[in-house]
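Trainee: Following this line, the structures themselves.
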Structure P
Amino acid sequence: MVMPNVTRPYRRNTMKSFLNRYGAMISGVLNGFDRLVFMGTLRSLVYAPRMMVYLSRVGLLIKDFTKWAQDLGDQIKNAAAQTARDAGRPLCYLKSSATSKEDLAREIAQRDGVRDGLIAVLSCVEPCRSFDVRCDRAAKKIDLINRPRQCLHLYYYFMHSTFGFMHVRLQTWAPYTMRVSINGREWLARQMDHAGIGYLRRDNCFVNIEDFARAQKLANRQPRIGWPGQLERLLRRVHPKAGWLAGTPQPVDPLWYYWTSEPTEWATDLAFRDAASLAEL
């Protein structure tokens, strides 16, 4: 079927149009990141063909893959337990992935009065993309395949000195993928605290800010944060085996995590002068 050519009308800036119409009702506007999610992958291990090349390079047979991956996973789990012990924080296994980890971490932080550092390490079995060894009897060979499976994931919850309440998730089975979740409003709240800017916050929303213009200048710094360096520092706190994969028969070059941004939210907050103004809309 041939579709006719369609000329789309010019799309105006919706927010600018809204402010031009209702600006008199609004006391302040704030633009910035709401949620930031970063994915860390070991690109040499993420796909089955690359993993087989890696195993060959370090002198491991495919038949030994499962034991190698299990041994490294055990080291990652033991390191998590040691990190929790050293910080005097709990390590909790969750029987169901449906349990809200964020709610539990906030409850622990409030209960124990955690203002800085590690809150808890939570562990849970969840779906993931990983590998299995496949036997091809007809061809008389074995190889690796990517497939959905389940494995234990570690959730490190922090009250971070820069980013506030946040967490890092680490997969304990190959390819050991990481995910870092940061709240942009948490970061901004800490920045305003340091700058002495007063504000009123409810949940993840600033309902009032003493100086919106100064707050916006701080928020404008978010895209220019040295994210690779920040992510590497978080990596070293939760994954002591990062860079070097132990248990290989011979020394290998270090493997570094490659960081990408998953769907990340940019939000515009509008503070109305009073409830009556908002009610009119």
Structure Q
Amino acid sequence: MQNQLEALLEEAHIKLSSLVSDLLGVSARRMLKAIADGGTDPAALAALGDKKLRATPAQLCDALGACAELKAIYRRLLKMFLEDLQLIEQQIGQLDQEMAALLSQHPEAVQRLAEIPGLSVDSAQQIIAEVGATAATFPSGKQLSSWVGACPGDEESAEVSRSHRSPKGNRHMRRILNQCANAAVKAKGTIFEIVYRRLVPRLGHNQTIGAIAHRLCRLIWIILHRGVRYEERGPSVSTNSKRQRTTRMIRELRKLGYRVELVGTAA
């Protein structure tokens, strides 16, 4: 959907995508809604952007300059696009609520998984829906990784390794793990960021993400199967960042209807 929006803006000579990292983010959406509603002043539209944007007001004005003479057809198409996006988000929210209701008996498992860097409440729910609240079907993390297809292959002939390509597995789980791995390596001060920086010069981005996804998969099995919590081993994790992440996760859990109780100093 983001690619379609970017193509529409490019055709209308609006260069917003070169300055905003997320076209579907809150800041960009405010500007796009104003354009769809008939906004023509680039300066006024640029003022709707968040102050945290790296782009300067002058750069935003330049990127939005075509709005002064934008044809009505582009405004209508943009408005229809934003309405479709809002409908899809409402439907996703309804499905998230349904999933939370089905997993209401396992709130602690969801919370434990959501504490892992790169994972969210949504991805934790999807993982538990696939493997169960205790991953009891899989006797070991290695077997879970093999079932997912997140482990390196071992194709040999005459004791010579021919390929390390990962086997085919559960495509849905593999997609979730790859997305979580991409998010985990961006979390500052975590062990995943350290491992990524160590491996990426030798393996490249894609293979390194595959290696991180494999680590995440085995970590998920340990947390679910043994009922333990994630402990960060990275060097730069501050108390403040932990508190912010915990607060955000609890807010997401309560929004979905989970009952979360804060205990002792962990609160």
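Just so it is clear, none of the values below were taken in a lab; they were calculated from the coordinates. Not measured: the values here are computed from a predicted model. Cβ atoms are built from the backbone, for glycine too; each structure is taken alone.
Trainee: Taking relative contact order in percent (Cα under 8 Å, 6 or more apart) as the criterion, which structure among P, Q has the greatest value?
Mentor: Largest value of relative contact order in percent (Cα under 8 Å, 6 or more apart): P.
Trainee: Follow-up question, since we're still on this one. Of the structures labelled P, Q, one was used to calculate distance in nm of label points 7 Å out along Cα→Cβ at positions 131 and 147, giving 0.9. Name it.
Mentor: Numbers: P: 1.5; Q: 0.9.
The read-out comes from structure Q.
Trainee: P, Q: which one has mean projected area of the Cα convex hull in nm², as calculated, at 23.2?
Mentor: Comparing all candidates, it corresponds to P.
Trainee: So log10 I(q)/I(0) by the Debye sum over Cα atoms at q = 0.12, 0.18, 0.23 Å⁻¹, for residues 75-178 alone, computed for just one structure, reads -0.59, -0.94, -1.22; which one of P, Q is that?
Mentor: Derived from the structure labelled Q.
Trainee: Once distance in nm of label points 7 Å out along Cα→Cβ at positions 59 and 203 is calculated for every structure in P, Q, which label goes with the largest value?
Mentor: Comparing P, Q by distance in nm of label points 7 Å out along Cα→Cβ at positions 59 and 203, the maximum is at P.
Trainee: Still on this structure: Out of P, Q, choose the structure whose coordinates give mean count of other Cβ atoms within 10 Å over residues 123-130 equal to 20.5 when calculated. Could the numbers behind the result be given before it?
Mentor: Details: P: 16.2; Q: 20.5.
Structure Q accounts for this read-out.
Trainee: May I pose another question? From P, Q, which structure was helix-only ellipticity at 222 nm (-39500 (n - 2.57) for each DSSP H run of 4 or more, over all residues; to 500) = -18500 calculated on?
Mentor: It was calculated from structure Q.
Trainee: Starting from the value 0.00: which structure in P, Q was FRET efficiency 1/(1 + (r/R0)^6) of positions 67 and 139 (r between Cβ atoms, R0 = 25 Å, to 0.05) calculated from? Spell out each step's value before the answer.
Mentor: Details: P: 0.60; Q: 0.00.
Attributed to the structure labelled Q.
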